[in-house]
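S.K.: Pasting the structures in now, so scroll down.
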Structure I
Amino acid sequence: MPDGAAVRQMFAEVAPGYDRANRILSAGIDVLWRKRAVAVAAVQPGERALDVCSGTGDLSLALARAGATVVGSDFCPEMLAHAATKAAHWPGPHAPRYLVADTLALPFPEASFDLCTVAFGIRNVADPERGLREMARVVRPGGRVLVLEFCKPRVPLLAQAYLFYFRRILPLVGRIVSGTDNGAYHYLPDSVMKFPERAEFLGLMERAGLRDPRMTLLTGGIAAIYRGEVR
């Protein structure tokens, strides 16, 4: 597992082609996953939302479409530059705003937000449990923490196809589409394979102090939405 500085540099280098690669590699399904995540989060107009590991801002923009007032944070300024460009063309009244911040040390007081989200980023945090604790800290009691993350399917044929795609096809296509041969699209499957999922991740949320953690599997178990409430 690369250290934080190496991961940050990796994302900085793939930032220009990141959105294009995501759409191609997921066949656009990631857009539907984010819409489902917003629905599971039960976002209400006017709520304050923080989207950590925001990357190029896709989930933060989805939250804004649902009526939330959104702040997006990420440790990679090059990724956030693309998020800010998207937000500059936002047609709604409250465009997301972005700042560079480490999820392990968020620059907000306790109970600053109604919900905190992360999409495909918690596995890049050096200490995921500490990251979840920090996400919970900045959310008011009764608010929600929501995680959208890759999962490993368990239906045999789907699992075999998924592993072949993830380990053989994705690194090759990712390198071609992104135009960068820095190992980012080898890091992606490796990080997913090693990351806790399903019941193990729900246990991680409990240890982080979140109440009633639950899981929604997506697309045959390729991804999962995890939601917990702040005590």
Structure II
Amino acid sequence: MKSVRTHYEEFLASIYSWIIGDFDSAYRKYARYFDTVGLRPAEGALAVDLGCGPGCQSLPLAEIGYRVLAVDFSPTLLEELSTRTGSLPITAVQGDIVNFSEYLDDSADLIVCMGDTLVHLPDMEAVSSLIDSVATALKPGGQFIYAIRDYVDAVPEGADRFVPIRSDEERIFTCFLDYHEDTVHVHDLLHRKTADGWQLRISDYLKLRLDTAEIDRRLVAKGFSMEDRRVEADMITVVARKPW
């Protein structure tokens, strides 16, 4: 079984934007979300985007006025972000999101970790370490926004474990999910049409089976207040605020 990083670089990164569909639609979705939760940055405010990928969150955050530190382990996805950055105040860094504070030269007003990124960490110790770093890196009153899929109540069984993601005339992408007590074994299947017919590539990796209740308990233990929680298409998004 491959590590998450290897899986992305050898298999997923090159087709990631195709998998999520129209990038502009994804960008607009996050822009609307940031507006509805009332993000109104002061001049010079700093946002950190953990697991930034091709920029679905970094771009709208920069456009509403944040300076953005965008961190991801994938050079492929960071290069894609760079093609979209233009003159926006986005600094992209290739690195481990658990160590994001190493790249900061100032306290953050906002930290986001969205797109199911937290579940790609290796274990709960790494999740706890990230939460500790978030609590330290944020200014008093700063906000942390995270999003993960529902791995507790929305557990697929039988044929529902095969999840069609996207297809076109030349590619078909499907996920097969195998749930365990603490992890989800993800099998990504890509059928690609070639001159010799359809060819299949398969790559697998483990996701953490996280519970937002446990994440929230750890944040509350750090003094955070929970300000907003939304569920859409089995994706849970939470806004927490560090005490003033």
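S.K.: Starting from the value 14.5: which structure in I, II was mean count of other Cβ atoms within 10 Å over residues 16-23 calculated from?
M.R.: II
S.K.: Computing Cα Rg over 2.2 N^0.38 Å, for residues 80-199 alone for each of I, II, which one ends up highest?
M.R.: Checked I, II; max of Cα Rg over 2.2 N^0.38 Å, for residues 80-199 alone sits with II.
S.K.: Which of I, II yields 1.5 for distance in nm of label points 7 Å out along Cα→Cβ at positions 144 and 216, as computed?
M.R.: Computed on structure II.
S.K.: If Rg/Rh (Cα atoms, Kirkwood Rh) computes to 0.94, which of I, II did it come from?
M.R.: Going label by label, the one that fits is I.
S.K.: Given a value of 20 for relative contact order in percent (Cα under 8 Å, 6 or more apart), calculated from one of I, II, which structure does it belong to?
M.R.: Only structure I yields this read-out.
S.K.: I, II: which one has helix-only ellipticity at 222 nm (-39500 (n - 2.57) for each DSSP H run of 4 or more, over all residues; to 500), as calculated, at -13000?
M.R.: The structure behind it is I.
Laboratory data are not the source of any read-out in this text; all were calculated from the coordinates shown. For clarity, every value in this text was computed on a predicted model and none was experimentally measured. Cβ atoms are built from the backbone, for glycine too; each structure is taken alone.
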